Structure P
């Protein structure tokens with residue numbers, strides 16, 4: 001018996017030693033991998049930053065740097081050796097820690113974008129990406145022979161009552177897509193072939209897998225979210241048709257002509273409504289662009305977040321280029337975690353108006369997410385959002401909170417106790433937050449699913465795009481749009497942030513779940529009239545979520561912090577008072593959208 005006991009003890013010790021050895025080997029591999037990864041990631045980020053902030057016609061140097069740095073990054077993250085080693089370690093999951101498993105899985109997910117087993121294909125894809133970006137962001141939009149910025153086009157669509165002027169601006173905004181169609185077709189093939197090397201069916205399926213979901217599960221979730229909000233969207237669509245027809249002196253159309261709407265893609269209609277008593281554009285113009293950014297920072301600091309590092313201001317590109325600049329920049333607002341460490345930057349073109357006031361609060365939401373999960377408990381490989389939608393959800397949540405009346409009063413942007421039409425304010429929000437759902441979960445998600453997973457032929461790109469626009473948004477083009485156009489490619493994300501626009505729809509749902517929780521359970525305020533400013537408890541709630549990065553499953557994080565599964569219930573509750581108002585406004589009006597989108 002003693003001999004048996006001794007043998008069992010030795011076996012236990014041996015197993016323990018083997019386990020410790022395995023864990024130690026994984027740690028060593030992860031440390032070595034991370035050190036190299038951080039260096040290459042930072043170099044690639046710098047190249048991308050330069051390519052987006054200084055675009056010179058005919059200058060291919062920036063694209064070359066992106067290709068070079070991207071190639072080095074791709075060669076490492078997709079190396080056969082790293083894939084083989086991570087795969088081998090994951091075969092012994094039972095002896096590894098949860099954090100080790102998540103890092104190894106992150107390595108394999110990253111490898112699928114650039115697998116070294118198809119290195120020539122990866123190089124071709126990186127080169128094609130760079131060329132597409134250069135063509136997209138370097139495009140010279142012109143009206144009547146004069147160059148115009150996208151900001152100027154947006155301003156026309158937001159403010160002009162002249163349908164002829166609006167049509168010219170809208171048509172101009174779509175011209176860029178013509179030259180992008182070949183590149184998009186090429187990229188669809190390259191992206192699919194690249195991830196297929198690691199046995200993903202297609203690029204859309206690959207992107208969805210980052211949520212721990214199948215393609216079918218994501219499509220089902222997106223369809224359910226559209227169905228949930230459809231009755232409210234249907235009322236908004238009817239309201240918009242009649243109100244805009246009256247504004248432009250036209251008969252009421254069955255579907256909304258795209259150039260009638262105050263946005264190039266019809267993804268937000270909020271500029272249709274002005275809330276009496278709140279003229280932010282006028283007062284913000286007096287305060288200036290720099291005030292907007294500083295105020296957004298102070299909003300976070302008041303809740304207990306750290307001030308932004310000085311390097312943020314030194315290295316970011318925050319404002320429009322000066323008059324007469326001999327180069328261009330990407331005007332699409334974005335936040336950058338340059339090195340997954342302390343270097344955080346934002347690329348914006350802030351001008352002092354209400355749209356950019358909200359955008360600055362949104363973009364700094366991303367920046368503070370970066371800063372919070374850059375901590376010793378979150379390995380660099382897991383320094384991302386709980387899922388991609390959480391990042392957008394937090395940014396949008398802060399943009400929403402920054403526009404609520406008590407907060408605006410506290411800043412002195414509107415007079416305290418000023419009389420406002422609360423229903424109009426809610427309508428304005430719905431024309432943004434609700435309207436984006438069929439666009440994101442419907443049009444964009446379904447189009448990219450068709451592109452990547454269903455092999456949509458090139459000669460059906462535009463037809464499919466407008467079929468989806470009509471089905472999910474009730475929007476039609478001003479006139480026939482043949483296949484010489486590629487209107488989908490005028491949207492930045494179709495080109496360089498592909499197959500993940502459902503992030504924005506899910507983020508909208510997440511923002512209302514987080515916002516309603518803070519309003520009801522922390523601030524004890526009406527969710528439609530909150531003031532986060534100075535609430536350390538609200539800040540602590542958010543930091544507890546943000547500081548986890550991607551170390552926890554996103555479903556668990558949502559459930560643990562709000563007590564709810566992800567759903568549109570909080571969103572519908574927020575807009576509940578608006579439904580009755582719209583039904584009253586639409587009495588006697590014809591609904592031309594069906595009761596359900598499918």
Structure Q
């Protein structure tokens with residue numbers, strides 16, 4: 001789940017540069033770090049003692065500015081003396097206009113409001129909403145009250161009238177960590193559809209079979225026939241499946257006219273769709289995007305004689321490689337013309353036209369006649385009816401299945417499907433599976449499902465677990481024929497949970513050992529984009545952000561990365577000035593621009609307009625990329 005809140009980043013502004021010619025009131029600006037440390041001892045101590053749960057920010061209502069905080073006691077510890085206070089620096093986005101050659105660096109970025117000191121702050125602090133207190137700290141001057149102005153509000157914390165802390169507010173997205181997806185056994189291992197999404201946690205539902213492959217494009221070719229596509233279609237062995245949806249990301253090489261490149265890619269993608277549609281009657285839902293392949297261009301020119309091109313703008317690169325150079329580079333460029341095709345396959349339903357009641361009758365008859373395979377096929381059709389909401393989950397209670405070992409697989413599917421439909425059924429399903437295990441003690445699918453749900457319940461403190469017994473249970477799955485990669489995934493999850501519990505108990509040494517285990521072993525398993533997110537956030541919380549960045553940085557430079565995961569990586573790194581100076585970072589930003597230019601550019605909006613902050617543009621490297629791609 002993503003939770004939006006404001007990260008407050010401190011800058012100790014100790015520059016001796018002259019303040020902009022504006023009223024700085026009675027604020028004293030220490031010129032050295034030693035001077036600041038001497039004059040701000042009480043303020044610095046209060047910030048060092050601040051619990052991590054304390055949150056504060058500036059809120060605008062109409063033209064009034066309020067300082068909001070969720071901890072009154074810490075507030076009182078910061079503003080003890082008469083000269084302790086707050087001042088607001090109102091910053092305008094037009095300070096960063098792309099036609100300005102360079103940004104003037106100064107301690108005060110915008111218009112400084114009159115400070116509000118301790119006595120007035122304490123007198124004015126009032127309850128606002130539950131657990132939130134607020135006090136008015138200023139008003140927007142009339143000259144800045146225009147609706148088209150984008151404004152942000154930085155906080156100066158004053159100790160005895162000295163500038164002690166200068167805070168810029170970043171509105172970063174925070175994602176809670178989750179376990180790696182272990183899946184659940186039905187007929188086969190079935191995974192969920194958890195996605196990296198902004199509002200609420202996705203429910204656990206059956207995911208159709210997904211296949212991804214790449215179709216290379218020949219230069220200037222745009223038409224694809226059935227003959228071109230048939231080998232691909234045949235290789236998918238679609239006798240039991242239809243193509244439900246098709247997502248095509250078409251890429252052109254970067255030479256030539258940009259508009260023509262995009263048009264050509266659209267034509268190529270549409271011809272692939274038409275050729276695939278000819279093989280089946282059900283209509284294929286399609287999503288097509290087209291862009292130039294700057295990502296692989298920058299990746300591939302590393303350590304070649306063309307590496308210096310990375311320093312140029314995109315337009316300048318086109319000019320440099322026009323003609324002879326592009327022909328010389330064809331050995332690279334030809335690999336950049338491609339389509340990344342993602343197919344969602346849907347199993348062909350033999351009983352699709354039958355009513356739910358008829359399916360129920362046929363299922364119960366198949367059970368009576370001990371036709372297990374037929375019963376399983378009808379069971380899947382009933383699941384599909386539940387999935388599409390043509391019937392309710394209560395139909396599972398009407399399926400007459402004897403409690404005998406030979407029906408264990410069918411019982412297992414019915415029990416697990418309740419969990420798949422509603423994760424809140426986990427404890428009930430867990431106990432039903434334990435009873436089923438007594439009936440079929442050697443059924444590997446039942447044993448796997450028990451172990452998986454046990455780890456999930458343990459993660460959320462729903463059950464107590466004997467850790468050594470759980471490890472034995474996981475390792476015993478190998479003898480049952482469970483693949484070692486699935487066991488490795490469970491063991492990574494085991495140590496993720498352990499690290500969480502050790503952290504709460506302040507056993508940091510052993511917590512670090514579990515984090516090290518996770519870091520050493522996650523490469524043994526294949527990861528979905530959601531798994532990458534879960535691991536990255538786990539490392540950020542329990543290890544360090546460098547582990548999270550290392551996990552994602554290579555994937556962030558691939559053209560088939562999930563858009564939301566890529567933007568999570570940007571969320572993780574944008575405020576890190578050292579990382580954004582890395583030569584690969586431009587490649588990652590261009591990858592994001594190719595995927596969703598509007599979303600990328602929005603990162604640099606004001607917080608009020610859904611951005612992280614436009615003050616990211618203080619970073620010249622980010623500003624150059626922004627001005628090249630977002631300055632319409």
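Taken together, the values in this text are just the output of simple stated rules run on the coordinates, not laboratory data. Model, not experiment: these values are computed from the prediction. Cβ atoms are built from the backbone, for glycine too; each structure is taken alone.
Values computed for the structure shown
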item: Cα extents along the principal axes in Å derived as 96, 54, 49 - corresponding label from P, Q; result: P
item: Origin of the value 3.8, where distance in nm of label points 7 Å out along Cα→Cβ at positions 46 and 302 was derived from one of P, Q; result: P
item: Entry that produces 3.7 once distance in nm of label points 7 Å out along Cα→Cβ at positions 78 and 318 is calculated, selected from P, Q; result: P
item: Read-out relative contact order in percent (Cα under 8 Å, 6 or more apart), computed value 19, structure in P, Q; result: P
item: Comparison of P, Q by mean count of other Cβ atoms within 10 Å over residues 102-109 - largest value held by; result: P
item: Answer label among P, Q for the case where helix-only ellipticity at 222 nm (-39500 (n - 2.57) for each DSSP H run of 4 or more, over all residues; to 500), calculated from the coordinates, equals -13000; result: Q
